[in-house]
1. If FRET efficiency 1/(1 + (r/R0)^6) of positions 66 and 130 (r between Cβ atoms, R0 = 35 Å, to 0.05) is computed to be 0.85, which of P, Q is the source?
2. If we compute Kirkwood radius over Cα pairs in Å, for residues 42-105 alone for structures P, Q, which one ends up with the highest value?
3. Taking 24.0 as the value of mean count of other Cβ atoms within 10 Å over residues 138-145 derived from one of the structures shown (P, Q), identify that structure.
4. Which of the displayed structures (P, Q) returns the greatest value of mean count of other Cβ atoms within 10 Å over residues 194-201 on calculation?
5. Identify the structure, out of P, Q, from whose coordinates FRET efficiency 1/(1 + (r/R0)^6) of positions 98 and 122 (r between Cβ atoms, R0 = 25 Å, to 0.05) was calculated to give 0.10.
6. Looking just at mean count of other Cβ atoms within 10 Å over residues 58-65, which of the labels P, Q belongs to the structure with the highest value?
7. Tell me which of P, Q gives 20 when you compute relative contact order in percent (Cα under 8 Å, 6 or more apart).
Structure P
Amino acid sequence: MRGLRLSLGSGAGLLAVLLATVPAPASPTAAVRTPDQRRAAGEAVTLRYAFDAGLADPIWDADRTLRLHPVGVMGGALTAKTRAGTVAVGYPPVCPGDEAECPRAILESDPGPWLNPGQADVAWGAQVLLDPQDTSDGENIVQKGFSTQGTQYKLQVDHFAGLPSCVVAGLVFGVNRIYVAQWRHTVADGAWHRLDCVRRSTGLALFVDGELRASTVIPAQLSIVNSDPLRLGGKGIGPWNDQFHGILDDVYVTVG
């Protein structure tokens with residue numbers, strides 16, 4: 001397929017192609033290879049977290065590839081929320097007080113070097129529920145890395161208007177660059193929304209409920225490589241951590 005710049009008009013059809021299920025391994029030998037080995041062979045690797053086993057530490061993805069650990073400070077904790085008979089993750093509510101004293105909690109993974117796409121394709125997303133009163137200036141949902149101090153891919157709901165966006169940051173000819181695809185429409189409406197980000201070749205796209213809602217052109221040379229873990233719900237647990245204040249479910253990352 002050509003780069004997103006030439007293909008974005010296909011909407012949900014494009015999303016289906018980009019997020020197609022990775023084929024099952026062809027042999028028992030392939031099944032026991034590590035993610036690093038599979039990525040080195042040019043294969044895609046996918047993580048999927050449904051949280052249906054609960055939030056006890058550790059939390060495994062569907063294939064038991066990478067563990068997540070609940071981390072909190074100032075009394076911040078994650079709560080199990082029932083969603084149509086399954087489990088979703090509730091994050092701390094908005095805190096109107098001193099930011100340094102506010103409850104903060106995230107999910108943070110073990111190290112996963114193979115989650116670095118470099119210049120390869122990468123897709124990530126989640127099901128998100130955010131009430132209008134739970135917005136803030138910035139709420140991070142899925143991220144690996146930092147935009148201003150290194151390289152990153154991220155899904156966020158930004159500003160008090162609750163605007164979803166996808167972000168990639170990386171090195172282009174030795175210079176750090178940040179690119180954002182943002183939809184100028186709120187998803188903080190108390191309903192569940194599926195948010196998908198896709199970086200493919202020279203494009204970055206945001207899909208909301210399966211519909212293409214925002215896109216931007218990025219350099220093919222943009223490389224995303226960092227030593228940071230995967231984090232869900234914030235960029236860390238320090239003050240001003242862009243804490244997510246809603247409910248999260250069905251998180252995934254596909255690299256390659």
Structure Q
Amino acid sequence: MGSFRPLALAAALIIASVAGLAPAAAESYRVRYDASLFGLPIGRAVLESRFEGQGFAIAGRFASAGIARIFDRTDGTVTVNGWLGPDASRPHAYTLAYESGEEEKKTAIRFENDRVTATENRPEPKKRGDDWVPVEREHLAGVADPLSALLLPARDASEVCRRRIRVYDGEMRTDLVLEPAGDRNGFRDATVTCRARFVPVSGYRKDRSSIQYLRDRSRIFVGFGPVEGRNLYSPVEATIATKIGTVHIKARRI
């Protein structure tokens with residue numbers, strides 16, 4: 001999964017945060033997300049979410065699927081809890097654990113308000129080369145984890161696509177810049193569709209071709225829908241153009 005990290009992060013920003021499909025009252029529910037390439041399944045995730053007042057908690061399992069599982073057998077779990085601020089989600093604790101082939105990895109991030117206070121990666125990252133862009137202290141303010149980053153507080157749909165989302169996954173720091181897509185690439189179940197621009201900030205290799213493609217050439221579209229009873233929007237469908245084809249991600253309630 002290490003070589004797949006940039007695309008995995010972009011996908012996680014989208015599929016893992018579709019969890020905002022909850023009603024206003026406290027309630028547990030489950031949503032399944034399917035990712036496909038050329039119409040063939042490559043990944044799936046099932047998340048159980050709970051909203052109560054301004055607090056939220058999300059837990060789920062994910063895995064590679066279909067032909068992708070032949071080449072990259074990945075299985076993992078992810079959890080996050082936090083609260084919903086007036087303009088962004090504020091995570092408190094985020095944990096990701098997965099097995100990919102013979103590798104086992106775990107990432108745990110602690111936040112206070114919108115600042116990272118601790119990061120733990122097991123095993124510890126290997127020594128970086130001269131082309132590595134290090135994460136600086138100032139990069140860890142005003143950020144959210146990939147799971148909660150796209151739970152977007154907004155009074156109406158016109159506010160959804162005009163923002164910069166700052167994301168930290170325990171190693172890589174990126175921005176996702178949303179702008180209105182108009183009628184381009186609209187999704188049937190979405191209230192509004194945004195075009196997303198992937199901007200690497202730190203925690204990556206400068207010469208990484210997958211990073212360069214996502215930054216310079218990828219076309220990313222995310223369709224959002226309102227969360228019932230809340231001034232909150234979350235993704236319901238997305239497409240990510242990659243070097244080998246366009247990944248399509250779609251959610252359905254279980």
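No lab work stands behind these numbers, since they all come straight from the coordinates. Small disclaimer: the values here were computed from a predicted structure and weren't measured. Cβ atoms are built from the backbone, for glycine too; each structure is taken alone.
1. Going label by label, the one that fits is P.
2. Largest calculated value belongs to P.
3. Of the options listed, only P reproduces it.
4. By mean count of other Cβ atoms within 10 Å over residues 194-201, the leading structure of P, Q is P.
5. Checking each candidate, the match is P.
6. If we compare mean count of other Cβ atoms within 10 Å over residues 58-65 over P, Q, the biggest value is for Q.
7. Traced to structure Q.
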